[in-house]
Structures are given as structure tokens and as C-alpha cells.
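In the part that follows, the structures are each spelled out as C-alpha cells.
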Structure I
Amino acid sequence: MLIDSALAHARKNIAWAYEVRHLSTALGLVEAGPGITAVRASAVPGPEHPLLRARPLIAPVVTRTVGAVRRPGARLSPAAEAFYGSIIGDVSER
């Protein structure tokens, strides 16, 4: 929906060939060769991937708001605390 909205705002029309619900399906189709996909930055395969290469979207730029929810006073696991800290750090750096 984010991409559809951004394209509509930019007055661009795309003829979709496939629409999938799962990231793994989209990446599998790209690996098989029929096309490209737009995914969130955190889902982009790293440079070590043998078949896929990523490029940033330039126009239209697509953004979304992401939040973190935690219970006040609750003690988080070390992994959850690290994740929460990385999110808060990313937000405060902007």
C-alpha cells in the first residue's frame, strides 16, 4: 500500500505482473529471474548474496513510521534490550 500510494502521488502507473503477500515469495521470484521487487531496507539481502543486488528507490521516495512499544518498568531480555536500544539510537540520530 505504501508503494501504491507513493506512485499515485507521483502520478506514475505501474503494470504489476505479480503481487505476493510474503517477502520470501517476492525474493524467490526475483531469484528465478522474472523481475524486480521493492522491499524495506531491512529485508534487502546483503552483498554476499550470490544472485541478488539491491539499489535504493530514488523517486518516488517511500517512507513509513515505525514505533517501539514496551511496558514501563518491565525488564527486557538482553536481546530485546539491544534491539530496543538500536531502534532508539537510529531514531535519535535522525
Structure II
Amino acid sequence: MSERNIERLEMKYEVMDVRDITYPDQYFDIAIDKSTIDALLCGDNAYLNVAKMMNEVQRVLKTDGYYIGISYGKPENRAQHYERDHLSFSLK
């Protein structure tokens, strides 16, 4: 993607583990999940890995930030992952 968008100097691409994001707390205004939750739910320790991801995303989002989740899963099958007691997301 860096090569493909070489003329867009303001764009930055990084690779990291979504369960251990290296950005500081409350860094982003918005986070977009394009089927990352789907990929994690297909692997070993799926619910634990999704919980770790959700913790990290919540940590790096600003207080009034937005999390946009795009998933092939049915909303009723994904909602539980956003509604855990340790999270403060609201679903729309």
C-alpha cells in the first residue's frame, strides 16, 4: 500500500498486532475494523483474542471517538463482543 500510494505523503502504513497496539492512550478519533473481528473469530482462543482487540481499540480511541465495525457476521452474533462489561462502546 505504501508503494501504491507513494504520492500521498500524509498516509502512513504500519503492521502490528491488534491485540497489542503500540499507539498511546486516546490517540485516535476513529477506528475502522474491516472484518478483523471475523478473522479473529475464526482462530484459536477466538473470544479471548477479540476481547484483547476490543480493549486495545477502546484504549487508543479518544473519549468521544468512534469505532466502525464492518463484519460479515450477523449483528446479533457480533454485538456481544462490543457489549462486554469491561467496555464502554454503545451500538448503533
Structure III
Amino acid sequence: MVGLLTYSSLSEAAVPPAIFLGIVTVEGQFLIPMLLGRRLELNPFTVFLAIAICTWLWGPLGAFLAVPLLMALAVTFRHAFVKAKPELPE
């Protein structure tokens, strides 16, 4: 709305939202999956796949919820299927 009120033509008003959309797309589809995959020991492809599937199922809200849901699922599975460690004497 601000762009439409500020600039005289529609093409000038569309430039800032287009740049923002481009930056957000690169960040959300490439940078975040790569960084979260390294930091949280998740496969970047798994993070990308979770974002893609949740976006397809639930739209933009699913894109925001994809990584937290994936992390909760990963932590749950790590605790549910933990290998029994033998207790060693002190």
C-alpha cells in the first residue's frame, strides 16, 4: 500500500515487494534449511522437504510451522528410540 501511495506507476511500486519476495524465497528455501541442518544435525533435504510438504498442506502457516514441528518430531523420536546404555560400576 505504501508503494502504491508513494510511487506514481504500478511498476515502480512493485519493485520493493518483488525484491522482498526474492530475498525471503532464497532465505526460506535455501539458507534456513542449510543452516538448520548443520546446527541441529538434521539433513538439509529433510528440512527442505518438511517446509515444502507443510506449505503444500497448510499454506503459509504451514511454512512457519514446518521446522518447529520437524524438530519436535526429531527430538521425540530420539528420546523414544534411545539405545539402552549399560550401567557401569563406579
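Bear in mind that the values in this text are calculations on the coordinates, not laboratory data. On a predicted model such as this, the values are computed, not experimentally measured, just so you know. Cβ atoms are built from the backbone, for glycine too; each structure is taken alone.
From which structure (I, II, III) was Cα extents along the principal axes in Å, for residues 26-65 alone calculated, if the value obtained is 31, 17, 11? Numbers along the way, then the final one.
Values: I: 30, 21, 16; II: 31, 17, 11; III: 26, 17, 13.
Computed on structure II.
Where is relative contact order in percent (Cα under 8 Å, 6 or more apart) largest, in which of I, II, III? Numbers along the way, then the final one.
Values: I: 28; II: 32; III: 13.
With respect to relative contact order in percent (Cα under 8 Å, 6 or more apart), the highest-scoring structure among I, II, III is II.
Once distance in nm of label points 7 Å out along Cα→Cβ at positions 2 and 42 is calculated for all of I, II, III, which comes out largest? Working shown, then result.
Working: I: 1.0; II: 2.7; III: 3.2.
Going through I, II, III one by one, distance in nm of label points 7 Å out along Cα→Cβ at positions 2 and 42 peaks for structure III.
Work out the source of 3.6 here, i.e. which of I, II, III gives that when distance in nm of label points 7 Å out along Cα→Cβ at positions 10 and 82 is computed.
Values: I: 3.6; II: 2.8; III: 5.9.
This figure was derived from I.
Given that mean projected area of the Cα convex hull in nm², derived from a single structure, equals 6.9, which label among I, II, III identifies that structure? Display every interim value, and only then the final one.
Working: I: 8.7; II: 6.9; III: 9.1.
The read-out was computed on structure II.
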